[in-house]
1. If P(r) over Cα pairs in 10 Å bins from 0, in percent is calculated from each of 1, 2, which structure is the one that comes out at 4, 21, 33, 26, 12, 4, 0, 0?
2. When log10 I(q)/I(0) by the Debye sum over Cα atoms at q = 0.17, 0.23, 0.25 Å⁻¹, for residues 339-434 alone is calculated, the result is -0.96, -1.15, -1.18; to which of the structures 1, 2 does this value belong?
3. Could you figure out which one of 1, 2 the value 6.7 for distance in nm of label points 7 Å out along Cα→Cβ at positions 171 and 323 was computed from?
4. Could you figure out which one of 1, 2 the value 7 for relative contact order in percent (Cα under 8 Å, 6 or more apart) was computed from?
5. With helix-only ellipticity at 222 nm (-39500 (n - 2.57) for each DSSP H run of 4 or more, over all residues; to 500) coming out at -5500, pick the structure among 1, 2 it was computed from.
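Any read-out appearing in this document is the output of simple, stated calculations on the displayed coordinates, not a laboratory observation. Given the structure is predicted, the values throughout are model-derived calculations rather than measurements. Cβ atoms are built from the backbone, for glycine too; each structure is taken alone.
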Structure 1
Amino acid sequence: MAVMAADAPAPVSKRGIWGWMLFDWAQQPFHTLIITFVFAPYFASAVVSDPARGQELWGYATGIGGFFIAVLAPVLGAIADASGPRKPWIFVFSIVGAVGLFMLWYAVPGMPDTTIVLIAIALALIGMEFAATFNNAMMPDLVPRSELGRLSGSAWGLGYIGGLISLVLVLGLLSAPPETGRTLFGLAPLFGLDPATHEGDRISGPLSAVWYIVFILPMFLWTPDVTRRPSARGAVARGLSELWQTVRSLPRQRSYFSFLISSMFYRDALAALYSFAGIYAAGVLGWTIIQIGVFGILANVTGALGAWIGGIVDQRRGPKTVITWSIILLSICCLVVISTTNTEVLFVTVAGDGGSSSLPNIVFYVAGALMGAVGGAIQAASRTLLVDQVPREKVTEAFGLYALSGKATAFLAPLGIAIATGFFASEAMGLSSQDAQRLGVTPIIVLFLIGLVLLPWVKSRPYAR
């Protein structure tokens, strides 16, 4: 990734580039193990006895965490831009996230009061998301503009591989259903972890924290950071003033503004889809953690592949094409998911009440594979489409605003799911817990469609070669 253009960033060593890319590798187990495939479904199905209630509480915890991110992110980001370096912010929020992850160990099955667990979930989310925000803001200082797409796609792909490996370790060596006491590899859990109290599922929190701490070190040691501004005094006032000026000018930049608003909605929908897929599978299809984990392994494999293929399409057809088709495919995946139960596929009955048909499981696995592939592509392409909206001298500010403003609606999908699930599960509606869960995830589709409607106003242009 050599720098060729005169106006490009100062050359960064390959070791520095790899250090930055390893952040995605370090953080992916949080998304894979905690948010999607292990801890979230365990919380909904075992910590809380009623899966619909578990989905509702998870929605409130992640929604409240997202709300704090939305409120604080623009302010902290503006201060960081005014003062200079991003690593100190990453360090502080890494500590917050790691503490939250370690606290998840205390989420025992059937606990009467889940407050401490909900606080831990919110802390982990706040810490990890803020750390990612400031890490993403380092990206345009590492490579020239023409190589940002490749860097973004490679980092996402590397992250998915990290998530895959961590998931295989948990499912193959640590987590075992109480019914069998054996892991996916047919082994007794390592370290004497007790299947009866789901210690193999609970250990995913501390494991994610340790993994993150170890693999984030290369970024701190190898990747260069921007220098501190000549005077950090007045950084708060200066940063907020610059933020206000930028926000005021955004409505006059239709393409840039439309992209930021569009990405707010479709990224929120994607995060919610990943967060609630495992919970949905546990509550509606009755999947075990092992089955959900296999689903996660498949999604991570296709996610790495999707990020790589998406990068190729990005270079040939532009990132807007990748994002448009990704939103369409993800919306279809949502429809497939909510139309599938252990007795139905696309709302058509395929088995009796006993759920003897394997078709629903197969359909859900296929949908998961597609979600993984398309999710990897859309996240990588979103970074490069942002670069198309601004001149070179504004790209760092743009990445900071993109990463920060993306949290402005981070609470909408989780809270929408929580409210919808609670509404459909109420006695007045008279629906089963399973049907309440199915209808409770429909806000995700609405958010995807809002993001899609706003895309036509977004312009994409060829990269400088």
Structure 2
Amino acid sequence: MRSRVPKVWHQVGGLALLEHSLRAAEAATSGRPILVVSELEDSDSSRLEERAELVLQKEAKGTAAALAEARAALAGEGQVLVLPGDMPLLSAGSLVRLLQALEDSQAGAAVLTATVGEASGYGRIVRSPSGSLVKIVEDADEPWPGGPSEVNLGAYAFTLPGLWEAMDRLSADNAQGELYLSWLPQMVAGGAVMVGSTAPDESIQVNDRVQLAQAEEALQRRTLLRLMLGGVTVIDPRATWIDCDVEVGQDTVIGPGTVIRGRSRIGSDCQIGPFAELEDVETGSGCRIGRSHLSGCKLADGVDVGPFNRVRPESEMGSRSHLGTFTEVVRSRVGEGSQIPHLSYVGDAEVGRDVNYGAGSITANWDGEVKHRTVIADGARLGSGTILVAPVEVGEAAYTGAGSVITTDVPEGSLAVSRARQRNVLGWVARRRSKGAQGTGGGE
């Protein structure tokens, strides 16, 4: 990967490669996954312990040696499903079929295979004339000249303890001097059955950034297909990017150029985009979101967000509230039916119901050391260009005059005006121009 980040932490569809493998294992089996890992940072270890039982491989001697480290953790088990951490499109359906094939046979192993157009880099399946497995040939030992072939996808099911008996006879007599997991299916008692994968894209393995992009593209197709078959209109799937954990309600229309990330939950009958960007956003039904960026926020039913707005984490928009253009909302709650038309900043604020937030108004929430809150009660009206210097409260149905700087609380039903009286200096422009001409000597 040419990266400081371990390969399995790279993401496709908004999830780490490893998370895809763990989810597939959990969906296909009833047990808690066992994860064989090399040396870990403390932060990585704590993350992984929440997802799986960790087994440490102190020395990298090959994939079979890694599996051998889990022998104690598998004590008492009758079968084991073994998955790689770098094939994020392996499906639970294929893995269930793999386990079932082992259960239904007298074999000691089952191998998931696929026929690919270019087999270089894969372990290749060699069959006997009767179709049974003879061996799996690693590309490092016998490089493939190019072209299609049936290949091993690195997903296996084994019976126990037959696996351990074969592993005790395994050698590292190969080009890499490693103990190959791919040699075990041909060695176990009863041989191996082979199961074809259910979808061509399951064969995508990730060893570099090019393959990472291929996996992302394939997962996007899966995600968009799921949404469209569930009643979502995606106007241009080629120009739409949605993470695999995103949920979208029926009859929502997603415009071109839209990106929806993380664990976003979009309601029904919404219009998203074109060119909207959402991450970890929850919306109700009937929302409209234009070319804006929303992150970590919640929108109730019927919220309208126009273009070029930003709604940041810990913000909530009440039903039928409205953002026009060029407005930022952060750590704030905007009440039902309130209108924030344009060119405004709402930071650390409680905005009540049916508030009209005049154009160009802001909350001055930071005093240089601490951020303070502003409260704007139901029915208040802010004149254009109002600056609310927090902490401050504007009472119910109160008004502020345009251009006012509000530094103290405004009582309910009051009008607050805080600005200097306008003074017109007659003839000032002519006198200034005359003085300027004298300063240059009056010449050209």
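1. The structure behind it is 1.
2. Among 1, 2, the structure yielding -0.96, -1.15, -1.18 for log10 I(q)/I(0) by the Debye sum over Cα atoms at q = 0.17, 0.23, 0.25 Å⁻¹, for residues 339-434 alone is 1.
3. Working through the options, I get structure 2.
4. The correct label is 2.
5. Only structure 2 yields this read-out.
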